[in-house]
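Below you'll find the structures, each written out as structure tokens.
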Structure 1
Amino acid sequence: MRVALHATSDVGKRAGRILLGEADLAALGLYGHSGGSGEDRRTTAIRDLDGYDLLVTDAPDGAALARIAVEDGLHAVLAVDEDIDHDVAAAAESAGLTVLTGATLAGGIAETLAAHEAAAAGEEISVRIAWTVAGSPRRRGVAIPFPDPVGARWGKTVSDEGHTVRQVAPVSDTWAGAVATVTGRSGGRRLQRTVGVADDADHLAALALAAGALAVASGAYAAGVHHPADAADAYLAAALRVGLGVAAFTADE
């Protein structure tokens, strides 16, 4: 596996360090950088993408970098969740390349936790997905049970579609969290299962991006544009392998 990394923040740099922990990583090219990191012999500064398998970036203009990656024959993994131009998506599909968008706490970790639990929840499923965002904490709203050290927070609903409700909770410190509660009926029993994560915000963001890179490199996603939840089990397995800790609680109603 040869990964080109375009890091614009500490999140991208942390994701690079996580990827360096993978034994099958042959090279980590720092795309657009003028000097090597000095951390590992596999790390070097690069100015072009020749010889690399995928481009990973935390850049806010990820769609532009996805275009460059596809033109150069690479898969692309983006932290930003944005629309990919139709011509880029078509070119990726035609070339057998994957563009993964939204490899973040919300689009990656929270959504795949929910998708994984929903797949085993049986019938009459309802799903609540919540995650933290930077901001001033709310004093009222919807109570969201994040694991410690984030703990319970007040949040608000941002979407309510079908059987899935999505909520956010602003936090003003360095912690972040995501939680998914899935309720379903199986064998005449109504079960509610809650799974969640909480950790340093930048660390979780880096884990989310690195997990996307590993899942794409493993071939978990078909050609074309995808979100992490399109192959939830593979994405979540990659996140767990690189250090994501998940707390779980099951209630039998």
Structure 2
Amino acid sequence: MNIRNGDTDIKLPELVKVDDKITAKWANSIRGALQRLRDRQPVLTGGQPINIPKPFEVTLGSDGGNYSVVVSAGKICERQIKAGLAADALFFHVCDNQFDASGNPEKFTIAIGEAIFVNVLEDAYGAIKPGADITLVVDDKDKMSLNYIPGPTPQAGSYFYKLAELEAYEGSVRLVPYLAGSHIYHETGLTADVVIRDCPVYGETNDTAPILLRASFVSGMLVSVGATEAERTLAQTVDQTNLVHCT
């Protein structure tokens, strides 16, 4: 296999003698030669071009009427908006179960009406759970994604990014792509509550006095204003205060 530096001809500027003037035409010829050199594309000869799969590209396979998919490598880019001063705000995650022990793409059995997803979990503080909590999964094509909600039985933050779904088509099947072919962007921030309470009276403590104002955030985004604790349990991260004129 040989690679040469393209087929674009590059005309060299005329030679300039010691006493010659530098003209605009000569200077422009320098610029033109540099542009053509910049835009040259390497040409491959004597071999086959290397096909690099797109990220999260889904390939369908069949074995006796049973279908499976494999997925090329891809990354989940997390922009963590709660990152502080001089802290890296971008994290790159991979799916924990994408390859088998030999490094080959894992096969996932799939049926008509199902889809292959990248499942991303968030913790109670609004960040992506790394490692084994980021997986490829096959589930119903209409699988819902859920925000984290605190409570005695909290709802986990679980996001299903659909790569492709399998559907019946003209007596056979086909993959319908959704997010396949691209890395995935996921923005996170602090999950928290901001609370202002009334002055406590007899039998109350500062943190049990009636709520006058409450703002709830999930992954840094405002999702609720004025909800009672019965309606929505306080997040694990909470900043609260009582009225300053309390005596």
Structure 3
Amino acid sequence: MKVIRAVNIENSTISVSSENPLYDFDTALNDSRLSRYGKTVDVNDEWIKFTYAAAIDVDVVGIFENNFMPGATVKIQANATDVWISPSIDQALTYTKDDKASIDLGRDVGIWSYQFSSTESYKYWRLSVDDPTNPDGYIKIGFIFTDESLDMPGMSVNQTFPIVSNSTVMFSTSGQAYGLKKLQINTASFNFPVITTAQKKEMEVFYYNTDLINPYMILVWENSLDVQRPLYAVTTKLPEFYRVEVSGGVAWTCSKEIREVK
């Protein structure tokens, strides 16, 4: 499991190839709510550039609440200078279908992500999107991660993934169901049976920063995104670390509960 806390975007200067002034990216990407999104005014050769005062470290890229077609060309680019003819990084992102969002929208959409094999450090970063068959006529993005990741300890195999619904339903005396369909949210819980003291300290720093209110990106099985798509989530219960005795020293155990947010 990898967890990725959003840190870098808020420290960047954002510039774009095109932008709907009613849905600007500087406002959208500095807001943790996915319901606050930015829009371009075209679908061909669009880009969003992030300029930093100095090079930033990036392990994982993730794009949430987007309207990209599955066949779009979506790349993360990076360079030491603001020149994009042949950037040092020019990497295509991977598409993972979001079944719930696809049902709601009536066409396939998903999360786009990439995990670097080692940390990359550059001052200039750019998301490039070419989506000429997009029926919307614009590119929409709710949030972008270009950040370092934290590798969590090994999990037990008893993970649970409940789906929570805000829908209301009533049943008639003759057995019919009547109701109002509302939002469905993915939740999950995990157990970490053996945590080293070093891992415990890393987890504590992560939770001190995110608490119960700051959303983050979670890759439950980072090498099997087809099993569980990337989630944009908050912690719903902070971990309680219990000390356990193990052969050769001391370790810890705890559980983790999350809820997907929009």
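Every read-out reported here was derived from the displayed coordinates using simple, explicitly stated rules and does not represent laboratory data. Small disclaimer: the values here were computed from a predicted structure and weren't measured. Cβ atoms are built from the backbone, for glycine too; each structure is taken alone.
Per-structure values
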| item | result |
| --- | --- |
| Origin of the value 6.5, where distance in nm of label points 7 Å out along Cα→Cβ at positions 27 and 227 was derived from one of 1, 2, 3 | 2 |
| Structure responsible for 98, 70, 35, with Cα extents along the principal axes in Å calculated and labels 1, 2, 3 on offer | 2 |
